[in-house]
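Laboratory data are not the source of any read-out in this text; all were calculated from the coordinates shown. Because the structure is predicted, anything quoted here is derived from the model rather than measured. Cβ atoms are built from the backbone, for glycine too; each structure is taken alone.
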Structure 1
Amino acid sequence: MTDSFIGALCNALRKSSVLTGTDIDSRYYHDLAGKPVAKPRAVVRPRTTQDVAALLRLCHSEKVPLTTQGGMTGLVRGALPNPNEIVLSMELMNAVEEVDTSSGAAVVQAGAPLQKVQERVGQEGYMFPLDLGARGSCTIGGNISTNAGGNCVIRYGMMRDLILGLEVVIADGTVLKGLHKYTKNNTGIDLKQLFIGSEGILGVVTRAALRIFPAPIERQVALCALPSFERVISMFGMARRDLGGELTAFEVMWNEYYRLVLERVTGVTRPLAVNYPFYALIEASGDDAHRVHADLEKLLDTAMRANMSLDATLSMSNASAAAIWRIRDCSLELARTFTYAARIALDVSIAINQMDQYVKTIVRRIKGIDPRAFAIVFGHVGDGNLHVELHHEHTPDRREELERLAYEITGEFGGSISAEHGIGIVKRPYLNMSRTAEEIETMRTLKRALDPNNILNPGRIFMM
């Protein structure tokens, strides 16, 4: 990358849109995944789709690679620039352009933070149901690139289920104007699906039409303690049967997670004792406040009478509901209390009836390498997504060995090595444990067709 190219960037865009040298803040080469990388030569901050198109035309012509950044909350190092790349930051394209309640749609720019979208839609009495702990920092574009899931997948689905249309710029600067606000569109290949979950390697999403829903009048949250994972499965089945469409979330925390959050994270209240094997967070919502409360209360009572649940608490206010969710949402805060170099974060999908054996298998086999290693486990069990953090502070030099073992076990159980965080660079060596050689080669075929010069997030997901 030459100085003349940087000059061409400044000429093609507003000069203030291009940052170089000391103007490049550290946030452009840090993320939540760990250690920073070297400062990039340039950071480009477009304000319009036309700016993005101009940038990509220039990079395509000069074969200069770039990485697209949103809120930098990723955990697989997919948005950190490689040494030869420039950064395309979407931070200035952050507007919520339209909230159309008649169509059940909101049109937003890709750099809009998730929480900003939630709050703007909420002003109209509606909700955008994607929700996760990083809501204040993560962006809609990043959510799209990783097909984010989060807390409400049971009822509303993944990000893929919440997209009506996309505007995307592909590598040569061509703008695909697929920003539709309707659900039914059987006019050939659904191109938007190519870009959801593809981690920015096929195009840059600039704007999205999102599905929004009338906000429920009432949300009730319960936390119950369970004696075994078999009881967790039974409790989930009962919740699905008895709550039906009211069931919004079903989250499970193994004892180590719940206990360590209360021990190591400040500002967390303790709703239940810390000596139970499992804890299930159950959320129900609907338009009849009395019925939602009564249904959830009846569920807890039935579970207690059947010796399915050992103890339980039901939120009586928005504050108490938030306090229960706070325990589940502070996983990153807990992780930061441990040494990064000796912490391996897994985000996997496993059949629910195999989860207990999967966790026991991982713990047993990592202890064969490091007898003092342990696991912290929690996740969106209701949709098959587990977060497993392996801690091996006494063997930091064996990280790669332990990581490979964990993903091999995931493959043995027929699971996915990534449920919602993406592949990025961290999981790239293990992609073949969840995808066949033919599937990966088909992905490469798409990449070659849409990005022949390999300028968009090169090296993420797979190597060309």
Structure 2
Amino acid sequence: MSDRQRTIRVVDFELPRGAVSIEALMAMPREGWEHLRKEINIRRQIEPDRPFARCRICEGGIFIRAQAVDDSHVPFYAHFPESPTDCPWYEGGNLKPDDARAAQYQGHQESALHRRLCQTIEALAKADPRCVGSAIDTYLRPEIHARGRWPDVFLDMGTFGRFALEIQLSKPFAPEVVARHLHYEREGVRLIWIFRELEDPLPQGFHDVITMQRGNAFVFDDDAEAASIERGTLVLKCYLEDGKGGYLKPRLVSLDDLDTTTGRAVFLEDRRGERLVKYCREVRNRWWQAYQQARTDKPTSPFYSDKFAPAWASVRGHVPELSVWKEDYWATHSEKGQAHLASLFAILCSVAHSAERGEEVLYITQHSGAGALLAMLNSKLSSAAFAPYADLIETFVRTTPVADLLERPSFQKIQGNARSAHPQVDREHPVWKALARLFPEALDGMVRAEMADLGRLPKWATGPEATPSN
């Protein structure tokens, strides 16, 4: 097999993500694999000897290469240069970032247009009376680190903060994008990448920048220049991702309009985090509405209400194996699978809402008062119907602020009994997959990790297992 035919089939990401096949990577939306690409490069900069993703065969470090195809990009895995070259999946040598940068610029780091844009942007920013200092392409001596940077434009806006503006005409390289964000974050400087225009198709390096800026692209064009002159301060044109592969109508914004409170990311609106929040709520809200309607429809047995039918259809669209499981469950238990899943939904909602509110809230069983949540869990796991979900329920509870329930002797005893007496459903079981779609913040490792990285995990899912990197 030639080098061009070799393909890295499976990569092991740091938990909770776990194994991700090349097929799964290529099936991800752009936002998903770009986030992984970013996290790989962040780890590469911070701890180069501890790869965020490793080849399944040789355990060498892996990055995500974006290959231009038609008007888009397709993600592929590739070994870092120092990985073992005798790996059966090794796909050949890679240019080091410095060599690639030299080849791109051919020794000329700055064009006349780039220089003019830097001078214009600095002059417009200095018109703001808050600007107490500025510089173009000047070495910025770090306060706490040995290696400095040469930002295209540096602005000291007094009490408003310090900004590094990188005017990007040619595509940046992913490792350098991440390195700059990490450096300026450590120095307490807000980094903003500025384009002259959004090309179509957009180079992957620009997509990497937009990923770091939470789905925001900043452009300085004639409209932004005219608005800057009129307002007496720097104004940029901001393009926000529309969630469909394009951008919303651009808006003219000043530095005052931007969110600068999240460390390395500066943005107008967090489009990446909002996408995840919407994804998490989409199907779960249908189940919650169905539960509310079912309590009115059948107060004594809400889980058997037909009100759950649309909600069942919504999750079955994501987990088609539920149809076969539903038939098998009826044949072996003489019980409706839809009602069984609705009961599990109520159990997990009880845990999540109790964790969110800081008080015990139950949607199943008649337990009340102090210790009601623990009593409900013990009661359900003691039954043959729910004992097979001991692993699932423990996994869920561990991601919440009520994770200390797992240390209670009564819970541990009942968990042990459930596991010894009943085979446990695993992550590949249709019910686990369905509940992972209903509660991805807790049960979908990829979604949970990305939300933690973006600081968007809901309160109920911020248990001891949540360790955000952003």
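If Rg and Dmax of the Cα atoms in Å, for residues 39-230 alone is computed to be 17.6, 61, which of 1, 2 is the source?
On the way: 1: 17.6, 61; 2: 18.6, 61.
So the calculation was done on 1.
Name the one structure among 1, 2 that helix-only ellipticity at 222 nm (-39500 (n - 2.57) for each DSSP H run of 4 or more, over all residues; to 500) of -13500 was derived from. Computing helix-only ellipticity at 222 nm (-39500 (n - 2.57) for each DSSP H run of 4 or more, over all residues; to 500) on every structure in 1, 2 gives -13500 only for 2. Ranked by Kirkwood radius over Cα pairs in Å, structures 1, 2 are topped by 2, which has the highest value.
Out of 1, 2, which structure matches 9 when relative contact order in percent (Cα under 8 Å, 6 or more apart) is calculated?
Values: 1: 15; 2: 9.
Here the read-out was taken from 2.
Here distance in nm of label points 7 Å out along Cα→Cβ at positions 71 and 327 is compared for structures 1, 2. The highest value is that of 2.
Looking at structures 1, 2, which one was distance in nm of label points 7 Å out along Cα→Cβ at positions 79 and 255 calculated from, given that it came out as 4.6?
Numbers: 1: 3.8; 2: 4.6.
Value 4.6 for distance in nm of label points 7 Å out along Cα→Cβ at positions 79 and 255 corresponds to 2 out of 1, 2.
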